[in-house]
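Novice: What follows is a group of structures, each given as structure tokens.
Just so you know, all these numbers are worked out from the coordinates, no wet-lab data involved. Remember, it's a predicted structure, so these values are computed and weren't measured experimentally. Cβ atoms are built from the backbone, for glycine too; each structure is taken alone.
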Structure I
Amino acid sequence: MLLSLVVHTYSLRYWFPATIMLGTAPAYLLSWGVWRCMSAVLPKKVYHKVDDRLYCVYQSMVLFFFENYTGVEIVVYGDIPKNKENVIYLSNHQCTADWIIADMLAIRQSALGHVRYVLKDGLKWLPLYGFYFSQHGGTYVKRSARFNERAMKKKLTSQTSCGAPMYLVIFPEGTRYNPDLPSVIEESQAFAEKEGLAVLKHTLTPRMRASHIALSSMQGHLEAVYDVTVAYEGTLGPGGRRQPAPSMPEFLCKECPRVHIHFERVDIKEIPSEAHFFRRWLHERFEIKDQLLTDFYESEDADKLCKFPGEGKPSPLPLSKTLPSVLLLGGLTVPLLLTQNGRKLYFGTWLYGTLLGWLWVNTFP
């Protein structure tokens, strides 16, 4: 009985925040839908300004749970610019919590509403979220020969042509690095050898198409690339073997005590635009990431905590940045659930909003 209670209590550490984050989605989408209709006759720039603000509210609520609720310590190596910029965010990819790290950096730059993602195509089937991410400027892409270059260019150009701020998050590896899937790592290393590229140990070989299309499509709009390397503390197992990074449920269950983020800003003028040279540049950036992660996981000093080279500075997130969003979205959701008509609207939004969203993203990619 005591064991059952412990297991139940542990599960609540995940289900409580997950219920709040998912439960407020219909109220958020309805609020966004009202603004979308109202802004139909307004310039796109005006629509994007309010949409970014609405997105900031929702993602601030998400960060309340992923930072304040979990108590995770964020350690940043490097200096995050104080001013907002139009950027491409390039990061290594390890787990389903990686996209949250982009939000963590963006909110510290007051650019949370500007975050947009290049996402794998399967995520467009997420109920409500799959549709909204696309409406907020996200781009869904397929791998290899099915990659729709034209659709991605069109989506990015439509955003930049109306002056929409851009904090475009891309994971060039295309899939997650998981030590428990050695076949994926070996395949990636074999590809690097075949292409005459340096073989990487702690990341997969980056694929350049999405990053290069983003760079070329947004020329004149971008100011920099943020090169970000992420390591989750607590993923070093027995014998110094690297373990899988925490999933979103594990992260919310407070199984990650500390996240180390190595940040480097690269001016857009320093990045080659020609495809061949860009490919080499991107791989060299991942060679740097690989060395950083090697230093993190394979330090010879057994008594030293895992860390990146250089000085890491803890970067706590004040409650004032996140709690108001929790209260606002909760205040919009509770009234819907207290009345019969409100509940019909709430559950109808989940059902019909999801079905219409699927139809939309598959008709207008």
Structure II
Amino acid sequence: MIIDTTEVKAINSFSRSESLNEVYGLIWLLVPIFTPVSGITLGVLVIVWLEREISAGIQQRIGPEYAGPLGILQALADGTKLLFKEDLLPSRGDIRLFSIGPSIAVISILLSYSVIPFDHHFVLADLSIGVSLWIAISSIAPIGLLMSGYGSNNKYSFSGGLRAAAQSISYEIPLTPCVLSISLLSNSSSTVDIVEAQSKYGFWGWNLWRQPIGFMVFIISSLAECERLPFDLPEAEEELIAGYQTEYSGIKSGLFYVASYLNLLVSSLFVTVLYLGGWNLSLPYIFIPELNKMGGVFATTMGILITLAKAYFFLFIPITTRWTLPRMRMDQLLNLGWKFLLPISLGNLLLTTSSQLVSL
């Protein structure tokens, strides 16, 4: 039997090119996934550093300064330390729920970034139900916290998980009418369309001026959703030791802190998108009339930087609030959500609907 060596070489080269194409295809599939994840992780590290520096200034003490210049590597050092710590498991707990809970909390919040537009052409998914999807996804995170508290087989952890679920339900309901009011003003639930609707009227077209009541309710509800002081009842150390994360150690404990700061960054970005004009630079004292008309990489980069600048500027409010106000009681927390914020948000939605009908 005679074998043609040229045919064998052709088959080998064809199979090699096919395998290379598959590798390249896999790389180009993973790049759009890991690029936002790495950028979000870097953003969380910046928030941790900012909070330590701002809290040090408020309390008149020295912040991080030894790990890297100005202490910028302190958060990375803490994360590395947690990564190598021993992962302890409760002997009588539900190991599956105990292990899955932190992952659900982190993954549900990461999915929220898929509908956030950093620029008109820099958004993972421009969906027609973008803000509704964010509200639906954000309600999954408390399930992970409840699973963590129940799986720990600890009464303090379980109480913290129940508090987290009750708090999330109490403050998601007032937050939803605020988002619906923005959708009515923009005639769309797409996050990109909401930003574009604000850009028509410049600086005074921001929803911050058109929805001041909804803006205040949104801020308060977002702080409660992120479990920031004065709303950190699920992990009140004087009552519940550390709440739902009492039994956690190592990287699983670190995931809860990552989820908290991820949620904080998501809330700041949505405040920027819904109320502060998104990537549009429309400030009255900055005259760059052609910036939003420019195309290419420069305009996209400027849009991303403007969105991040607005979001990080807004972060000063929750960080300062954490180190200024005392913690509320659980009954005060629920009364604020159900008896005050919910009627105010429904009234704001009714006024917005009435104004839209009159304008038609």
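Novice: Taking FRET efficiency 1/(1 + (r/R0)^6) of positions 183 and 263 (r between Cβ atoms, R0 = 30 Å, to 0.05) from the coordinates of each of I, II, which one would give 0.90?
Specialist: It must be structure II, since only it matches.
Novice: Taking 2.7 as the value of distance in nm of label points 7 Å out along Cα→Cβ at positions 111 and 151 derived from one of the structures shown (I, II), identify that structure.
Specialist: It was calculated from structure I.
Novice: Rg and Dmax of the Cα atoms in Å computed as 23.8, 89: which structure among I, II? Walk me through the numbers before you get to the answer.
Specialist: On the way: I: 20.9, 64; II: 23.8, 89.
Clearly, the read-out refers to II.
Novice: Please state which of the structures I, II yields 12.6 when mean count of other Cβ atoms within 10 Å over residues 87-94 is computed from it.
Specialist: II
Novice: Can you spot which of I, II the value -22000 was calculated from, given it is helix-only ellipticity at 222 nm (-39500 (n - 2.57) for each DSSP H run of 4 or more, over all residues; to 500)?
Specialist: II
Novice: Then there's this: Give the label, chosen from I, II, of the structure having the highest value of relative contact order in percent (Cα under 8 Å, 6 or more apart).
Specialist: By relative contact order in percent (Cα under 8 Å, 6 or more apart), the leading structure of I, II is I.
Novice: A value of 0.5 was computed for distance in nm of label points 7 Å out along Cα→Cβ at positions 63 and 319; which of I, II is the source structure?
Specialist: Values: I: 1.7; II: 0.5.
Computing distance in nm of label points 7 Å out along Cα→Cβ at positions 63 and 319 on every structure in I, II gives 0.5 only for II.
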